[in-house]
1. I, II: which one has mean count of other Cβ atoms within 10 Å over residues 26-33, as calculated, at 17.1?
2. For the read-out helix-only ellipticity at 222 nm (-39500 (n - 2.57) for each DSSP H run of 4 or more, over all residues; to 500), a value of -15500 was computed from one structure; give its label from I, II.
3. Going by relative contact order in percent (Cα under 8 Å, 6 or more apart), which of structures I, II comes out largest?
Structure I
């Protein structure tokens with residue numbers, strides 16, 4: 001997670017970190033991100049909208065064991081759940097798939113999922129070292145069909161005049177991507193600025209259809225999960241929470 005960053009801070013971090021997380025996937029290294037279709041079964045990721053808002057930090061495998069902070073600092077009004085037990089094994093399962101895609105071994109760092117609600121943006125930022133290789137997966141949404149394609153945005157790398165990055169020769173592009181449930185965007189979290197415009201929709205829409213046979217949610221929402229990793233032989237390997245995996 002990153003606090004709100006100024007444009008200057010983002011530009012400095014992007015320039016400083018650009019090219020520090022190389023892989024064996026040419027397209028990923030060129031763009032700084034890659035969309036992986038059907039990365040994980042969204043039914044296995046699904047969870048109904050929690051009643052609480054704010055930040056929930058889980059400390060073991062019991063879903064009733066968590067600390068609660070009323071305000072989630074990055075997206076005020078949302079709910080973010082760190083280390084929810086439902087996703088502990090999936091964190092490693094996703095890692096193994098990404099290792100095949102990127103051609104390099106990874107360590108787990110941390111993960112959290114977030115439920116967004118209408119009007120909430122994800123401000124433009126770049127991430128901390130523990131997010132060297134990250135993936136955001138769309139879990140579910142009950143937005144009406146004309147609003148479901150809520151985009152995640154990311155900036156591709158600048159091309160510099162020389163290896164010292166003295167000046168930008170060709171600026172990177174701002175791209176907007178739509179993820180279907182189960183799709184993931186894997187990206188270089190420390191290098192690539194990323195964000196979302198305010199979520200569309202209204203606080204209470206019409207009663208939605210059932211998702212995966214579960215009780216319909218009337219409050220409009222968008223659910224996604226971030227899984228974070230570092231390269232095993234990279235400069236941020238020290239951020240791994242368990243190097244035995």
Structure II
């Protein structure tokens with residue numbers, strides 16, 4: 001029996017979503033998308049979940065998109081495929097339940113962007129966080145408005161173009177990670193944060209998110225549409241396609 005691409009564990013008041021493709025660095029693909037949609041639906045039906053923790057099996061949290069799958073798409077199809085992810089993650093982030101990203105090893109590309117949908121990010125010391133160097137060949141297709149909400153537009157642009165990848169300590173200094181702990185102390189850190197957040201009232205969680213989202217003006221969905229179109233233009237370039245081939249060859 002094939003293991004699900006997303007494993008859902010519920011031990012009230014905590015639900016844990018495990019990215020479960022360790023053989024592929026938990027890269028995002030269609031199977032993971034479908035499994036995440038099913039997991040969100042299962043959580044929506046529960047009244048006893050007070051906090052959701054996102055984690056990754058294997059050596060890291062998530063290494064981002066499945067470039068082999070994505071690289072086969074035409075620009076317009078790439079826009080549609082990539083926009084499906086923020087739409088699903090918006091649904092996750094709209095739940096009246098605090099979200100925690102527990103990062104280890106690496107949280108890169110789409111994996112890093114997923115963490116930005118969470119209310120709190122925690123990391124094992126030494127975790128690589130941000131965008132892989134290859135992403136400088138194209139504009140990330142979604143999640144940039146959430147990154148800008150955390151660190152500001154100017155710092156987001158600087159990160160994309162100059163320092164795309166950070167270690168956990170540097171990410172904490174930027175405000176992208178709330179706390180960092182050695183591997184042998186990380187479970188205690190996650191437990192403490194999850195217990196604290198599980199005590200939050202659902203209506204307070206929703207009201208806090210609505211209040212601060214209103215300050216941003218344009219919705220995340222509108223920003224994602226703009227970045228997806230920029231992604232399609234840059235992703236279709238010969239330099240980007242060559243970078244993808246180099247990455248796939250190296251991964252073999």
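Please treat every number below as a calculation from the coordinates, not as lab data. Because the structure is a prediction, the values reported are computed rather than measured. Cβ atoms are built from the backbone, for glycine too; each structure is taken alone.
1. I
2. Computing helix-only ellipticity at 222 nm (-39500 (n - 2.57) for each DSSP H run of 4 or more, over all residues; to 500) on every structure in I, II gives -15500 only for II.
3. Numbers: I: 29; II: 21.
Sorting by relative contact order in percent (Cα under 8 Å, 6 or more apart) in descending order puts I first.
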